[in-house]
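**Q** In structure tokens below, several structures.
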Structure P
Amino acid sequence: MIVTAGIDIGGTETKIGFVNREGEVVAFTSFLTNPAAGFEAFFKNLKHEISVMIENSQSSISLAGMGIGAPSGSYKNGTIEDSSNLGWPENLPVCDILENHFQVPAIVSNDANAAAVGEMLYGSAKGVQNFICITLGTGLGSGIVANGKLLLGANGHAGELGHTIAVHGGRECRCGKKGCLETYASATGLVRTVLESVQNGKSHPFLIPKKNGKLTAKMVTKAALAGDEMSIRAFEKTGEVLGKKLADTVALLNPERIVLTGGLSRAGDLILKPTKKHLNNNLLTVYRGSVDVTISEISNKKSAILGAAATMWFKLGEVREETI
């Protein structure tokens with residue numbers, strides 16, 4: 001069986017899938033990224049996981065190429081460039097590292113761009129010519145498709161919506177600026193909102209991390225679903241900041257759809273409803289009713305994998321050019 005490997009490198013978790021020409025994920029695994037251990041340890045783990053997947057496959061696997069989606073991934077340069085959520089060296093030659101080990105071609109793109117391609121080919125944006133894919137994970141990424149084409153920009157870094165200013169003079173971001181959107185609208189941003197409330201004495205013990213534990217977005221989601229008012233307010237705040245920034249983005253790009261994906265999107269209506277409300281409240285009249293906001297129909301573990309793998313299939317001439 002001939003496959004490409006789709007690799008989604010996130011700030012918390014890395015996901016790997018073997019994808020055939022038809023877009024089926026025939027094998028899948030994941031492991032913790034652990035950026036603090038350094039990029040050498042990460043790529044050692046990545047190589048090991050891919051090798052194990054090949055060895056354990058029930059059918060003979062022939063790896064034709066590798067597509068990588070990563071924060072600050074440069075499609076044009078084959079590098080991961082100054083990613084604030086990974087903390088690795090600038091201009092890390094990820095494609096060279098994997099090509100030298102596996103002896104197959106490799107390409108890298110921004111993880112949100114990869115997710116957008118996955119949504120365009122296989123998911124909630126199939127057949128949609130103008131849309132934005134928002135990835136809500138450790139940070140916030142955005143992939144933009146205009147007139148059926150992925151927008152890359154001059155250096156391959158178009159779509160860094162997460163590092164536009166949402167709150168002037170606001171929270172410090174790992175990129176060095178203050179008030180970036182992703183410090184409010186992301187899994188880590190949601191947790192920061194809760195912890196600020198905890199510090200102000202607005203929470204109850206259920207949400208305070210254990211002595212050796214750590215508060216997570218999953219814990220906040222669970223509390224909100226159980227009716228915890230402070231957690232619900234945290235989602236409302238997250239959706240407010242995101243919705244207002246998306247209203248600005250709609251004014252610039254005039255998309256017909258916005259697709260939310262990534263770990264935080266699994267909260268469903270908790271994040272979707274306030275985002276839509278504040279988006280619509282801040283849209284110019286001409287745009288009202290013209291843009292749909294939806295949660296990805298693809299498993300959150302697969303959209304960036306499918307997009308990265310499909311981009312590799314395109315490079316190999318196996319996917320129609322007009323779709324990428």
Structure Q
Amino acid sequence: MNILITGVAGFIGSHTAEKFLADGHYVVGIDNFDPFYPRHFKLQNMESFKESKSFTFFEGDILNKNFVNKLFEENKIEAVIHLAAKAGVRPSIDNIEDYYQTNVTGTLNLLECMRVKGITKMLFASSSSIYGNNMKTPFSEDDRVDNPISPYASTKKSGELLCYVYSHLYGFDISCLRFFTVFGPRQRPDLAIHKFTRLIGEGKPIPIFGDGSTGRDYTYVSDITEGIMCAFRKLEGYNIFNLGESRVILLKDLIRVIEDRVQKKAVLDFKPKQPGDVEITYADIEKARTEIGYNPQFDLKTGIDIFVSWYLINESILY
């Protein structure tokens with residue numbers, strides 16, 4: 001099948017492209033190289049598959065309607081995996097308009113073009129952040145998510161609502177995948193495991209917002225891409241699925257795991273809690289297990305071992 005992957009040069013996007021190419025699909029990838037982190041990181045992400053005869057890349061922005069229309073007109077796209085977005089909870093607070101433009105209007109542009117072209121299959125990358133400070137754990141797809149606590153989270157909820165409308169009105173088959181704190185090789189440099197590994201190695205202080213008691217459900221990227229593939233193979237109607245490990249580790253304990261792997265003590269710099277940060281993320285993955293066969297395989301320690309090995313090999317070309 002010919003599949004459009006938006007955000008293909010990003011962390012999850014590049015792994016997803018590899019997964020679908022290996023499965024025999026043809027991938028059309030787009031990315032706008034948003035300056036949130038350096039362009040050369042993203043170019044390196046695509047190194048393993050950019051020369052594949054089953055892969056075509058276009059640089060462009062989903063906010064550019066002419067670009068999106070031309071993309072669909074000139075490529076026989078049959079389904080869309082929509083991963084492109086402005087990322088990050090804290091930056092979204094200072095750039096609300098930009099986040100809504102890209103994450104909501106950009107998603108609308110894709111859906112409208114798909115409607116016009118008669119393409120009805122999409123996977124939409126949502127986020128565990130939409131659960132906010134949900135009092136019930138683990139988080140279930142049936143929980144109410146009416147109280148996001150960051151602009152980023154609200155844009156992801158808005159994207160889910162748009163997807164529902166297009167499924168209801170136009171018969172789209174859309175699954176919204178709520179990712180839980182994805183990590184692994186090629187992880188964005190601003191995210192915790194990558195950032196902490198680099199700072200510990202350099203002997204620089206790690207900023208800790210709060211007392212280190214926040215908890216996250218860290219999910220290894222290969223489990224996420226397998227979940228994406230599982231959802232794609234059973235894409236019918238409108239659905240929401242949590243993709244996580246269904247295990248939680250506190251921030252202070254995460255740092256100890258990285259210290260053990262790097263064999264160096266961290267220097268901790270405690271700071272006030274940040275607006276928009278949730279206390280915990282914790283995925284109930286029973287629905288994904290039952291309905292699409294999602295079955296995560298990687299525990300945190302194994303994933304960190306793989307990430308740190310990748311980091312040490314690639315540090316000289318990334319920084």
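Any read-out appearing in this document is the output of simple, stated calculations on the displayed coordinates, not a laboratory observation. This is a predicted model, so every value here is computed, not measured. Cβ atoms are built from the backbone, for glycine too; each structure is taken alone.
**Q** So if we calculate Rg/Rh (Cα atoms, Kirkwood Rh) for every structure here (P, Q), which label has the highest result? List each step's numbers first, then the result.
**A** On the way: P: 0.97; Q: 0.95.
The maximum falls on structure P.
**Q** When distance in nm of label points 7 Å out along Cα→Cβ at positions 64 and 184 is compared over structures P, Q, which one is greatest? Before the final figure, lay out each step's value.
**A** On the way: P: 4.5; Q: 3.0.
Evaluating distance in nm of label points 7 Å out along Cα→Cβ at positions 64 and 184 on every structure, the highest lands on P.
**Q** Here Rg and Dmax of the Cα atoms in Å, for residues 144-255 alone has been calculated and equals 16.5, 51, so which of P, Q was it run on? Please list the in-between numbers first.
**A** On the way: P: 16.5, 51; Q: 17.0, 55.
Considering all the candidates, the number was obtained from P.
**Q** A value of 3.6 was computed for distance in nm of label points 7 Å out along Cα→Cβ at positions 288 and 304; which of P, Q is the source structure?
**A** This figure was derived from P.
**Q** Comparing distance in nm of label points 7 Å out along Cα→Cβ at positions 16 and 72 across structures P, Q, which is largest?
**A** On the way: P: 2.4; Q: 1.7.
When distance in nm of label points 7 Å out along Cα→Cβ at positions 16 and 72 is calculated for P, Q, structure P comes out on top.
**Q** Here helix-only ellipticity at 222 nm (-39500 (n - 2.57) for each DSSP H run of 4 or more, over all residues; to 500) was calculated and came to -13000; which of the structures P, Q was it taken from?
**A** On the way: P: -11000; Q: -13000.
Derived from the structure labelled Q.
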